[in-house]
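S.K.: Before anything else, here is the set of structures, which you'll find just below.
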Structure I
Amino acid sequence: MKSVGEVMAIGRTFPEVIQKALRMLDIGVSGLDPKAFEFEDLRHEIEQASTLRIFAIAKALSAGMSVDEIYELSSVDRWFLKQIEHIVALGRRLEDVGSPLSAELLRDAKRLGYSDQAIGRLTQAPRGAIRKLRHDNGIVAQVAQIDTLAAEFPADTNYLYMTYHASQSDVEPSWRKKVLVLGSGTYRIGSSVEFDWCCVNAVQAASALGYETIMLNYNPETVSTDYDICDRLYFDEISFETVLDLYAREQPFGVIVSMGGQIPNNLAIRLHREGVKILGTSAEDIDRAEDRNKFSSLLDDLDIDQPRWFHVTDIAQAESTVDKLGGYPVLVRPSYVLSGAAMSVAHEPQELSRILSKARRISKDRPVVVSKFETHAREIEIDAVADSGEIVLWAISEHVEDAGVHSGDATLVLPPQSLYISTIRRIRQIAAALAKALSITGPFNMQFLAKHQSVKVIECNLRASRSFPFVSKVLGQNFAAEATNRMLGEKKMTHNDSLGLDFVGVKVPMFSFSRIVGADPMLGVEMTSTGEVGCMGADLPEALLHGLLATGFRFPTRGVLLSLGPIPEKYGFVDEAKLISEELGLPIYATRGTAERLLEVDIPCIAVEKDRVEGAQSALDVIDGKLVDLVINIPREYDDQGRPDGYHIRRRAVDAGVPLITDLKLAGAVVEALRSRKLADLGIVAWDDYLDRQAIPLS
């Protein structure tokens, strides 16, 4: 198994649900579109099962290939192929007819699962025209109940979905004051159960205030889609069209878009323009934070520092942009991305050209952002809740790793253990200034770079973050519930002392590289982790070791393989290497360049080659021979494709089940933790016992 999430679409026919489901995947398609993807060898794509095969089948049907021929290639049941054929045929008909459509054809399209957006694109209708045409002709989605009693008795359930295959709805809206919460959709790297936790707590907080709660979500794995969480559950798309239809029908007091991650947050400004009441921070202020130009101007107005950046709309601009930024490395980021998707760090001209060439539609409409990549900087986050621009809850966390590792892949520490007091003070000042300038009411998260006591803002998200559950549990204060209370006008006194804890919480990521054959298990600016754990301890070493053990890490007992990258990194790890040898008592195997540096300072080690060389022992031999049970590998250089060296060592470690660390700061923290704690020394303390601990007064 390689999937990290799933969707569940519900309807009355297969075409209706398969088109819904494909849109729910959030891969940029408006349904089963034969033109969505290009394939070099269509027959091969149909023959080999892949995530895109259904689009290849649609393209083949559109090109005239028969159902029988596709069946012979794919072994997909002919019944399914004929249903797909109906979808493709109606799509072709929509293109031929164009705009305006007849009411009959429009109704047929909706019953086959076509969205307003897809129909508008196929018929070249103006934006909003299809929705207006539907309403003018009384073509609206009806609400149906999911029958939990197999049609033997009348069903009375709050499981609902929207369909065009019904003449009337099974349930009517209630008279109660209600709140609509938009869920997080499918789990994927970067958006997972953390946002569902926020949604569930938002629903429970609204219910406690007496509101009828309505949840819109389509993920069957989530707690938010359990039957007893909300008053009404709509198992349907979190799309502009569906939310507008649901809002018009249910007439809620308002909509919460800030708990489900980026999918609902991206709808805020469009929904607002259609008259939907967005609860909490206004849609205009959400847009000011999301839009890079607007946010940058706001930071300048407030005299808040930020990494230098430029929009690149033409590949020819790239080199002059790099010169303006002060040279390589630079961070390249396409606009409107989630969880670092498609982000890359370029270390030299050829690599930058390749990254920009790969970015789709490099134009003034969708420019690429190129910024200076800060090396050896610390990354810090603040999670907070504000009310009318005033912060009422906050938590500052630091990453163990240097900046350059995505926040979702970083090891997070709360409260911070190594920051300057001046850095913490400046972060609080910036957060307070931005909360006031953006009139924030509800949740928000900010990320910072800190270097030599200089603090720069990376970004500000006016929504709950993936670290909201972690900080809530470490502090014993429910940030999601408090944010919901504030968005609904409920005010109460809050106590906040996140820096005075008498214990430490650590969030450690979980990776699934072993399941992805050939993938380079190297951390970077694009998120790759598929899970996380949160643990507490009396101090950082204890909390970190608890977290590592929970992800499957084993205390090394055989030996450690070191390959430490550039010269500064080699010398920077000398003290830790000495600890490995002298205090942990473990033999060190080191690639040749690293071994030379260690031997210079009298640290005993065994030199090995990076790759297999006849007559010499290599790092791969050491791993295969089970001589080491910890590998620390830091890349030294990158090729013209942007690939870091040391791939074979990293991949072999993962395939052999040997713990692998690819960040020097994390490696140092792990070595120090192993030095200070033995496995038998790790205490087991209940969560509420940690929360009962009082901060030790300084006077």
Structure II
Amino acid sequence: MRAATTMRDWNPLTRTGRAALRSSILDRSRNDGAMLAIAASVGIGTGLLAVLLVTLIVLVKGFVWGPSPVRWQVIAVPVLGGFVVGGLRVLSGSQSHDSGVTATMRAIAIHAGHIPVLRTLVKGVGTVVSIGTGAAGGREGPMVLLGSMVGSTCGRWLALDEERSRSLIAAGAASGIAASFNAPIGGMLFAMEVIIGGFKVRSLQVVVIAAVLSSVISRQLLGGELIYAVERDYVLEDPRELLLYAALGVLAVLVARTSMATEEAMKRRFTSSPLPDWIQPAIGGLMVGVLALGLPEVLGTGHDNPPLPLLSPAVGTDPVRSFIEGGPGTGLAAAGFLLVLMVGKILAANSSIASGHPVGELAPTLFIGASLGGALGHVATVVLPGTGIEPGAYALVGMAAAFGASGKAPLTGILIVFELTSDYGLVLPLMLATGLATFLADRLWEGSVYTRQLRRDGVVYAEPDDIDVMQTVSVGEVMTTDPDTVTADLPVVELAERFVATGHHGYPVVDAHGRLAGIVTRSDVDARLGDADPGDLTVGDIATTTVSTVTPDDPVFRAVRRMAALNVGRIPVVAADDRGKLVGLIRRSDLVQAYQRAITRSMGVQQRKDRSRLRELADTRFAEVVVAPASLADGRQIQHIEWPERTLVTGIRRGGESLTPSGTTRLHAGDEVVFLTGSESIEDVRVILADPATVPEETA
């Protein structure tokens, strides 16, 4: 019987089994690399998903365009693809216009890293349709979301804490980039710079393992061919060219800001449009198709595009590769054509992204940067003839500079260009242009192309650089335990009566098994009662089922940020090892208590620091003693106590609060008294504050 119980406890399909496995992983992760094994699983899973995604895109592209596309397809195919994507958005219930990277960051910031599996898979199907039918975006953004979903699912299935789950999500994101571009180092740096926001050793090793394995899977099944293989080796012949590369970095900032502003304007137009959500991707497809009639090069990812009519022979179906090989053409005519393509790509890519196509920003950014750099290089050959300037080299550097400015991730931009082209001869120009672009972008605007939407929504993504006082208090210290709840089958009419009777503004919703199923607020009820008779509606019909939560071990500042981002007054608290088990509720009133407790602690810490700094003063010392019941100080005012000479009471802590003492302050048993006195008087003060029964007679 005992053996059967043990086997059941270790069954990973049960909640008890997952908890036991989690405990084993947490206990062993520092010794036998259990987290690395999980990261390997994330990398392999993401690599297989990437292979499937790329294969399906190729199949769809071949089916809808055929070997010899005609002019009517240039508009019809993107529009039909948009209708399919719109239907998938309705099917998944998603109304978000977030890119894959932004959606991943939002999930980390608000939903403790929970990325829904079904909705993400449907979004992946939408990516296949979008890119296959010509949407002007990349596959890397959706692959980041799919990889992050794999990491998130592993973390939640094993009930890992939020820090480890975040590392696995970053590992999935790195795997997505690595598999999409065949660039494991770039994927690793992308995860650390963009998703993690810094280089943490614990996360780094997990990310590296996943990125490497994902790239290996992709190379073995799809081939190891470089996406933008350069047939020429570029080198910096004349150091004076660094001035031109610096100018390219400055121009990349201006172009990146223009592209981001265009995206924001288009998103505002689409989100405020009265058109239904399902038709908006078709409108975006129409905009892309119209642009592609005159500039077919802007269609798709910029690599392996369909052989459209009117396609420039000098560019072909691989525009970006053409740019970094020095095309198209020469002189000012080539520069003008590249600038026109750059503007067209900005409009086409942002039309796709803003209208709701699930495509990424990185591939269009590389196209825009390559066209900008190539244009500058062609102009330089005219202005500075005979100097040996290679326009293709400027196109290559422009790719990294554009991403450095828009993504605020310079190392990722540099390394991805290295891995995409296998050209390492332009290290100094790449570092200069990309570093300068990132430096200027940091000072001209806040956030990156991935975080600006989050900032507009009030979501603060990064961890605070300084120690905020609210980091010193955990949610478990101030949360409301055993909160009032309602069941999902409670009629809405009864819920309204309960709101009136209790004065509450919201309740956690639990299912028949007592597990968290959502949250319902007074505004949810008012909206239904205001529209029409609620009839047979129940709480489950109006409750919000996608709920942001925290755990008792989370710092309070995390709850504050999620409440502010969602503009809500309460967040359910769930068990760290079982996200469906409701253990409490944190409300705005609890945050006031948390702040008071944090301030008290910070004052105590400051007092100890001050005491430490003054300890070396001549013949004086700080000490801290608890007032004992029936002591000489119990119940007496400070001014009426016969203190030794040179004694000063500097602080009192009573019941978790810090008091500033004065002569009329009365001491009570249990008070923690901090005082400064002469070294020879320490014991005399202790006698005053101690229990008389414990004081030796000769001392008393």
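S.K.: Please state which of the structures I, II yields 195 when volume of the Cα convex hull per residue in Å³ is computed from it.
M.R.: For volume of the Cα convex hull per residue in Å³, the value 195 is produced by structure I.
S.K.: For mean count of other Cβ atoms within 10 Å over residues 541-548, find whichever of I, II sits highest and give me its label.
M.R.: I
S.K.: Out of I, II, choose the structure whose coordinates give helix-only ellipticity at 222 nm (-39500 (n - 2.57) for each DSSP H run of 4 or more, over all residues; to 500) equal to -11000 when calculated.
M.R.: I
S.K.: Of the structures I, II, report the one carrying the highest value of percent of Cα pairs over 33 Å apart, for residues 277-644 alone.
M.R.: II
Values in this text are rule-based calculations from the coordinates and carry no lab data. Worth saying up front: this structure is predicted, and the values here are computed from it rather than measured. Cβ atoms are built from the backbone, for glycine too; each structure is taken alone.
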